[in-house]
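Peer 1: The data blocks that follow each hold one structure.
What follows draws every value from the coordinates through simple rules; no lab data is involved. Values in this document were obtained by computation on a predicted structure and should not be read as measured data. Cβ atoms are built from the backbone, for glycine too; each structure is taken alone.
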Structure I
C-alpha cells in the first residue's frame, strides 16, 4: 500500500477555489486535484498550533488536552513506528524548522529516513555576526534578522525551502519508482509567514504597492496597520499560496508520470488557518478558534479513483489520518488511538464520527457537530490547569521554569506506566508572551454555523447551549481528558 500525505502549513480554506468559488487566489493545481479526488467539507482542526497538530497526526489522539506545544513522548505509539514494525517504509521530507528546535524533538526520528531543507522563519542556519545588508529600514509587522540572512541563499525560485521540499519528494519517488509499500510525508512550511515569494508571483496580483519597504510578517495582535497594508499582506499571502500550489502540482504530476498515482492514497491538508485582517485580527493563537482558523481544507484521492469528484459532509480531523493509513495497510489500530478511520467513506459508508473536539492547551475548549460550534471559556482563574509530560520542553523554552517547586510527578495516564511531570499552567505557554493573553477567549460563545457561518450571532445562554455543554462533557470523557479540565471550564 502506498500513501502520500501532503501537509502545507497555514493553508487557508476560504482562499482555495475548491472551497470558495469567489476567492481571488490562484490555486489551479489544488483545484484540479480536488476535481479528481474527494473533497471533505467538514474537516476540523484538532490541537493547535504547529507541533500539537503534528502530534495529532502521528499519534491519532488530541495533544492539547494534556499538554501544549512539545515533543513526541517516549510512551507515544506513532504511525511511522507502527508502519516500520509491519514492514512499511516511511519517509518525511520537510522544511518545517520547528522540528529542529527546542520543543520539537523526536518527530522526524519516527520515520525510517528524513530529509530537511533549511532556512524557513528563524531557522538558525546562515551564521553571521553582523546584520545583513538587506535589513529593511521601513516596515510593518516584524522582521527577522536570521531570516534575512537565510533568504540570501535562494536566488532562484527552486532554491526556496518549500520548492526544495516538493522537489525532494519527486526525487524520492523517482528513486523508489514502482515500490508498493511506503508512507511518504511531504511537509511544506509554506504558506506560513514570512510571506516571501519571487516577484513573478506578486505580479499575478494587481495593486500590490505598499508605502513601506517590507511587510511579510504580521504582528500577532489586533490589526495595527492601514487598510491598504491589510490588502497588501493578503495579496502577499495569496502569492505564496500560488507558489506553493505550483510546486504541489509538480508532485502530483510526478506521481502520474511514474504510474504511481491511480492506486495510491493521497491526502492533502493543513494544520490550521490564519487571520489576515478578518475580525480585525492578525495571526493565530490568542483568539477563539473561529472558522478562519478551525475549518480546514481536506482533500483525499482514494485508491482506484473511488469517490472521485465527490464532496463529503462527514466530520473528520487530522487525528483520523493515523487509523485510516493503518487500516489501508491492514495493521490493527492501537487502543490508545481516538481518531476514526475514514476508509469506509471510500465505499459509501459512514465513518462514525459525531463531533470534532479542538483547541489550544489551557485556553477555551471547542467542539462542533458540523451544525454548531461551541467555544467554552475557562473560569476566571483558568484553574486548575496542568501540563503532563515526560519531556518538559515547549516552544523555545522549558516548562515550569521559575516554579520548579510546584511540579509533581506520578503515573497519571492509564495508557502508560511512564512517570509524568505534572506542571502547573499559570499562563498557557502559547500566549505567555502576550499581556492579558486570555482576554480574547474569556467569553463562552455558541454559533449556528449552518445559518451563521460568519459566526456573528452568539447563542450562548439560550436553551440550545445545554445540548452542546453535554456533548462537550461526553467528548472530554471519550478522549480521556485530565479530570480537572471540567473544573477549569466550570463543567
Structure II
C-alpha cells in the first residue's frame, strides 16, 4: 500500500534540539548532561558531550535519527514534480498497474436469453508491472571538529543538521528531478506519446488552439493517445502540462489558462516548467550506468529530436514513481575521529502505458508514421504442445513518430488455431507448425502487413518487414 510521508518542518531552536535529545537518551546521558535553560548553557553542555565518546555517539546518532530526518521529510515535496509521485511503498518492491477495458454492448434478444444466462463474459484486463529500479546511496562525513563547533553558537546545532542533510538531500532532490525528466525524454524520443503539431512554434495563437483542442478531447473516450492503445480518457482534473520554460515565457498566464479551459489557480497547479527539453545531465548518472542496467544514457540523437518539442500534456497517472526507502545509516570511524553517514534512497521509477500522453511539436519535427516496420524474433520456446515465439517491433533509431505497435489476431490465424498476443507473443499449436503465417500489426489504427511469412521453423533473430497499408 502506498502512502504519503507527512509534511513536517524543522522549527526547533538549538536549545530545543539539545533538550529533546536529552529526554530520549539513556539514563547515564541524562544524569551527566544537564538540561539547557539558556544559550549560555550550550558551550558547557558541548564540553561534556564532546569530551565523552559514548555521549558524543548518542548525541550524533539521535541528531540524525530523530532530528535531521525531519528536515529530509519536510523537504520531500520540494521537488517541482514530486506532487506527481504516487507515495511511499511500505511493503514489497513491485507495483501492478491494472487496466480494465470498458464492457462491450450486445443486442437484447429474448431468443438468446437462455444461452446467455450462464455464459461467461471475460473482461478485457491488462496489466503492467513497475519494479523498484533505483537504489542509490549518498555518503557524507562529519568530523569530531564539526561536533565541537556545533556548541560554539546558538545556531550551531542547526548548522550541523544543515551540513548533514543538505549535502545529501540537495543531491537526491536534483537526481529525482532528472529521473522525471529522463522518463519524459525517453518516452517522447521513442514514439510513446501521441504527437501534435503546433506549426512553426512562433504563432502563439495557433499553439493555444492546439492546447485547447487537445485538452478538450482528452476527457472523451479514445484509444489514440496512450502507448497501449486502450480506450480510456483523462478528465480535466487529471491533466498536467509540462512546458519549455522559455516557450512558456512568451505566453500570458491568463491566455494559457484560457487555452486549457481552466481558471488561473487550477492551471498554475497543473503546470510544470522544464528547463530545456534538449539537454540532460548524463554525467550525473555515470556511476549508476557503470554498475547497473537500470538507466540508459540519453543520446545526442534523442536530444536532437526534442529540440522541436514545446510542451506535453498527460494524465497524472502516467508517472508511476514511488519511494521505497529513505533512510540514514551511520558508522563511527575511531581511527580517523569521524562519523560516516549514508543516506539511502530507493525508488520505483516508471510510467504507465495505459495513461494518455500528448506531445506538442513544431512543424520541423517528423511525426509521420513509418513506411515499414521491422519485426524481430526475440525468443522461441518449443514443446510437444506448441511453439511460442516472442516478437517485437525493432525501431533502430529514435523518433517522434508513434512506435506503439500492436499485433493483430486476424481471421485467418483464428481459423488456423494460431494465437497472436497484441504485445508480441505468437502461439502455434504443434499440429500447425508448418503453417505459413502473415503477421499483421497496427500503429494508431494504421495497418501494417508482412511481405514474407514465418512458420514454426523460423529461427531466433530472424526479421520480417511489415509494409504500411
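Peer 1: 57, 43, 42 is what came out when Cα extents along the principal axes in Å, for residues 34-257 alone was calculated for one structure; which of I, II is it?
Peer 2: Of the options listed, only I reproduces it.
Peer 1: If you work out distance in nm of label points 7 Å out along Cα→Cβ at positions 58 and 242 for I, II, which one comes out largest?
Peer 2: For this comparison of distance in nm of label points 7 Å out along Cα→Cβ at positions 58 and 242, the top structure is II.
Peer 1: Something else about it: The value 8.0 for mean count of other Cβ atoms within 10 Å over residues 106-113 was derived from one model only; which of I, II is it?
Peer 2: Source structure: II.
Peer 1: Say we calculate relative contact order in percent (Cα under 8 Å, 6 or more apart) for every structure; which of I, II gives the highest result?
Peer 2: Sorting by relative contact order in percent (Cα under 8 Å, 6 or more apart) in descending order puts I first.
Peer 1: On to the next question. Where does the value 17.5 come from, among I, II, when mean count of other Cβ atoms within 10 Å over residues 42-49 is the thing being computed?
Peer 2: It was calculated from structure II.
Peer 1: Work out the source of 19, 41, 27, 11, 1 here, i.e. which of I, II gives that when P(r) over Cα pairs in 20 Å bins from 0, in percent is computed.
Peer 2: Going through each structure in turn, the value belongs to II.
Peer 1: Quick check for you: by FRET efficiency 1/(1 + (r/R0)^6) of positions 226 and 402 (r between Cβ atoms, R0 = 25 Å, to 0.05), which of I, II is greatest?
Peer 2: Top value of FRET efficiency 1/(1 + (r/R0)^6) of positions 226 and 402 (r between Cβ atoms, R0 = 25 Å, to 0.05), among I, II, belongs to structure II.
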